[in-house]
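Each reported figure results from applying straightforward, stated rules to the coordinates on display, with no laboratory input. Please read these numbers as outputs of a predicted model, since none were measured by experiment. Cβ atoms are built from the backbone, for glycine too; each structure is taken alone.
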Structure I
Amino acid sequence: MNFFESIRVSLRALQANKLRSALTMLGMIIGVAAVIAMVGIGNGATASITSQIQGLGSNLLTVSPGQSNSGGVRGGAGSLTTLTITDVDKIPIDTAVKAVAPYTDNDYQVVLGSGNTSTQISGTNESYEVIKNVTMASGRFITKADVDSNARVAVLGPTVVTNLTGDPNTDILGKTIKINNIPFQVIGVTTATGSTGFMSSDNMILAPITTVQTRLIGKKTLRSILVSASSPDLMQTAQDEITIALEQAHKIKAGKPDDFTVQNQADILASVQGVTQTLTMLLGGIAGISLLVGGIGIMNIMLVSVTERTREIGIRKAIGARSTDILTQFLIEAIVLSVLGGGIGIALGTAGSSMIGTALNMSTSVSLTSVLVAFGFSAAIGIIFGVFPARKAAAMDPIDALRFE
């Protein structure tokens, strides 16, 4: 019997027991669908977090105050107040460093007519627009002249406009808002960008750093200094230059700990991606266990099938079928069950991943690699778990098989 005849006989045998074949495939369907869905969710989470971190700024480095240490007890990150506006001028703008901006913030009550809201007021300078990739929906951004003159001007996020007026399309330019009872003129509204997962730039007000420090916060220290490197390749160079410049400015001697920390966006991104990729592999591995269970189910049903069809095997051998023909037939049945189940599982897993993403309001990404791995794994399971029942059938003695009741 040739190979194609073996396929025809195998498919006919499976068709004769449709319900049993469907239930046998169910374990494989669930396993493959679970792997595809879990890996898709993991990939989507990785892409989403990567996008959020990259959205924080262009080639961003963040300088933060260091940790306090009193009596051997270390405070939290940023517990020192060591950064000032003069430190911004110490960082050189050169080949590696593109722009530098001071940053400080606090929450205040904001009032416009009968509308009011509590939101974050952030003090910075004109370089913030470049570093954070800010685009203006209307009006203009803060200028150097605003910073130098302590101007009471403000740039609003679109969510703030909505909270104050009830309508995101309200023309608010030129109007006066009160921040902590101090009047500020609205000079611009930023384009909506959505939440980055860390904070929402749409729900904040930007004002000159000098104005925020003198009129609102009342402190000369900064929460952080934001630096944009000229390119991703120069981020380490920029980080080294910042460290050297601030060590000199703060008169930190060699071998002594710095009173500030410099965080590299690329390092943060690599660390987060490593964690999410590990999580994705873990989810895929857990779901992959169900593939193993599905393979065991296929082997179990095939063993039952061999027992049920003992007399059939004896008759086929008696009329000339070779052991390889019997082996091929039962192996093909196992492979068809696993491959067909894998194909259905891929379709359900892709659809399920999309549905879960929609329900959780997050992006999902089903990669070609995960599909090929899941499909290949299902086919391999069909071969591995189909070999034993097939060999058992092929090894039967035709006389004993014919006697079987």
Structure II
Amino acid sequence: MLTRQRTALLLPLSGFLLVFFVAPLVWLLSLAVREAEVPRALPRTLTVLQSWQAGQAVPPTVFASMAQDLREAREASTLADAARRLNYEVNGVRSTLMRAAREIEAAPAGTVFDAAFFNTIDPTLTEREFFAAVQRAHGPVSGYYLLAAFDLARNAQGDIERVSAANRIYVDVLLRTLGISASVTLLCLLLGFPVAMLLTQVTEKTADWLMILVLLPFWTSLLVRTAAWVVVLQREGMVNSLLMRLGFISEPLTLIYNRTGVLIAMTHVLLPFMILPLYSVLKGIPSHYMRAAASLGAPPLIAFFRVYLPMAAPAIAAGSVMVFILAMGYYITPALVGGGSDQMLSYFVATYTTDTGNWGLASALGLMMLLTTLILYAVAHKLSGGRALSMG
């Protein structure tokens, strides 16, 4: 009876998560493998190309089918999406396809839509590379976006190979994202552990005031906090002015629009997420354990590393995983205080969804980020002996 009551209490939350979190997430990630634009706009063309091999000559009948597809797709407003999709593989073909559709619409009755007709518009529309790209986008699923997220692509023969060095972006961005996230996690741990220890050793009243200072960033908008760091870290800001007044530097340091500014701002924002898990566990460690170790002859450092630190390991694992995962998805802070070489993977996800409308690649990058996070989480959970999942 009690189990049924607990299950009934969980139903509203489970339903909410399923409808507003799981379902949208699955739908978004499915865009990484869905291929619907070209099949919807060029069905007859794909039918002709069904048995065609990329090394063969282009079938002459494909041009009449493509002309009919372009005319109907323009009327149905499905051509723009298909042209944009093909433009990812064949540079410049988007405008060419749109112009071809207009030429076909304006062609007089009796016009023969053959290779010569399309060649006068643009020779690209008669080349095997273009039709190979059309054939690869036949759907309903495709690995194009997933391959692109890992700087891979299929050549004209259909083999997977690395893209040119000039177009290799996302693996480097992923490594940069991991590096920044790991650096912020380490800084938060180095700064947060002493604060968490102090909270457990002062009086309750003092701990309450210190906890208010720890939680204070939560009461301010993330955008406001990040903008404040832009003011503080600029060349004429408070930090440079103070350092120059104290005589530590003779000219202002470059602390903004680079990796230094990103690390400082992100550490400030994420520090509470490290302190709170640490404090919740450290306050449960009896103080007489350290005194007992000292009475047995252990020096303070030995007692700390052999007695105190192992008991704090669950909190360290939980806090580090939390900060690392949150740092992986940061967008606003690197965008405002970082330079062009400091943007993280989430920046590209946001750009492709809001600016270019490339939802497929945005979804693939999001899936890559999710899989990387899950793998690292599993590794941390394994190395911590299961402590990354619990602070108890």
> A value of 0.70 was derived for FRET efficiency 1/(1 + (r/R0)^6) of positions 253 and 269 (r between Cβ atoms, R0 = 25 Å, to 0.05); which structure in I, II was it taken from?
Replying inline: II
> One of I, II was used to compute Rg and Dmax of the Cα atoms in Å, for residues 29-140 alone, and the answer was 21.0, 64. Which one was it?
Replying inline: I
> If mean count of other Cβ atoms within 10 Å over residues 21-28 comes out at 11.1 when worked out from the coordinates, which of I, II was used?
Replying inline: II
> Computing distance in nm of label points 7 Å out along Cα→Cβ at positions 117 and 165 gives 1.2 for which of I, II?
Replying inline: I
> When semi-axes √(5λ) of the Cα gyration tensor in Å is calculated, the result is 69, 25, 16; to which of the structures I, II does this value belong?
Replying inline: I
>> Comparing I, II, where is mean count of other Cβ atoms within 10 Å over residues 133-140 highest?
In response: II
> Out of I, II, which structure matches 29 when relative contact order in percent (Cα under 8 Å, 6 or more apart) is calculated?
Replying inline: I
> Which of I, II yields -0.65 for log10 I(q)/I(0) by the Debye sum over Cα atoms at q = 0.11 Å⁻¹, for residues 157-340 alone, as computed?
Replying inline: II
> Out of I, II, which structure matches -17500 when helix-only ellipticity at 222 nm (-39500 (n - 2.57) for each DSSP H run of 4 or more, over all residues; to 500) is calculated?
Replying inline: I
